[in-house]
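Multiple structures follow.
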Structure P
């Protein structure tokens, strides 16, 4: 891959070894599993290595290391002999010095450069549909700037942009389901007109594994992954209610109220709503059909009904 350089250390990178940063997270631990299914040697790098290794602890191709993406020395050690490096680290709310800029831009750039210096052949950056370095949203802007920084740190890096991801332990469908089951009326974001294309987290993880195992077009540098159907948020909620056998009434709630609630909620532990989530709900979250996606990798994406059945 373009951008790979001769390793500066005595440890020779192994093309079949993959280091996954954020390997204990919602997407990261699934990427680890799918990489192992493809027969690759996988090192999960995270601040909570025990969480990543519960199911794979005894797998002969798996190892987990304690590595904080904000710690340069730990980053260098974690990528030292990897042929491929995947950055699946994400920050959804800022805390003190741990900001979107620091995690999504500075740390991502540092990791990409470390991978290049170590002689890695491939670098995969997990971003998101809608990332835009010119956005007024600090979160969306940082994701876009992170893509640009990674391309400088590791020229030829692969950028993966999933739509909102769904799975048994997600923060999206799980929240919709819980609210439908507990509230007499469902509060919509605005009028519920935002268009969404939910993607199964398992499908995204399998796509990343295929890219990492060189199953992707060698010239493809940007992928967008969306599910098989595009919904308005209103129609998505109604579809989930139908699948659950729940009758509900939808109540439009202005975005200005959601912003106020999210601003307050970020200071209250346990409130599952952040300002960046509200900002993301104000823009369409749909894959660009001009870019490579699931089907270019031979993956038939799963719809939300299959996700709900597996929950």
Structure Q
């Protein structure tokens, strides 16, 4: 009988402590780490994405960190294909592989599979991004509610990425985005263990605030200035950069930019937790409960 292979998925909100735990897990189980954090794919987005440090990247092999340029077109469907191909290779040598990140959709793509979404012309996508930048989140909400009220009822209405994706499909195909969502899971040829990390809410918020201060000290505003000419690109439609682009455009002052940066990062963490809490297969732990996490994984792989 063929030996079982295990994908150990570690999820949780931003700043909860996924990186440290996953490095410890990879050492413990002699394996490698795949990032399913879509913000960490891009080389140019160094400071604002809380990537593992160069020192951490050298401790164990990491995949899909700094693997792309912001100028390359890349989406969750391509990630699903690339990640599954890589896992097939790694499982020839490894009993288990770690995958981690805060991007719920990208994690689900690997563990559950994706609905077969239509291709949308690049010009449609760029127009939706431009309209969002000009008219704001309320524009996206109105358009998605009008074109696809069924999806609007279930989508995170404060997540511009999700709304833009739905709107570009509606505009590009003339059909509601919801009509392409079958919600049929793909069966993978490996077993999946899902670990969720959480802390007291105030502790997470404090860690986020301190992380933002550290990023600012490390040159986040200067990094945003370098990326500012490319702010229309899909990769940069994200918390941590959009707030600073608004400051650089003169919409508000630096203090307000920092306030928005922290507030929106806390809101992002809340949305992440809401997404992951919907998955009943996730077993939740405090990040410091390392021995309990080891014991749980070992009991499942026995």
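Every read-out reported here was derived from the displayed coordinates using simple, explicitly stated rules and does not represent laboratory data. Quick caveat, the model's predicted, so the values are computed rather than measured. Cβ atoms are built from the backbone, for glycine too; each structure is taken alone.
Figure out for me which of the structures P, Q the number 14.2 belongs to, where mean count of other Cβ atoms within 10 Å over residues 71-78 was derived from the coordinates. The read-out was computed on structure Q. Name the one structure among P, Q that semi-axes √(5λ) of the Cα gyration tensor in Å, for residues 127-198 alone of 32, 15, 9 was derived from. Corresponding structure: P. Looking across P, Q, the calculation of distance in nm of label points 7 Å out along Cα→Cβ at positions 31 and 103 that yields 2.1 traces back to Q. Given a computed value of 18 for relative contact order in percent (Cα under 8 Å, 6 or more apart), which structure among P, Q does it belong to? This value belongs to structure P.
Out of P, Q, which structure matches -9500 when helix-only ellipticity at 222 nm (-39500 (n - 2.57) for each DSSP H run of 4 or more, over all residues; to 500) is calculated? Label of the source structure: P.
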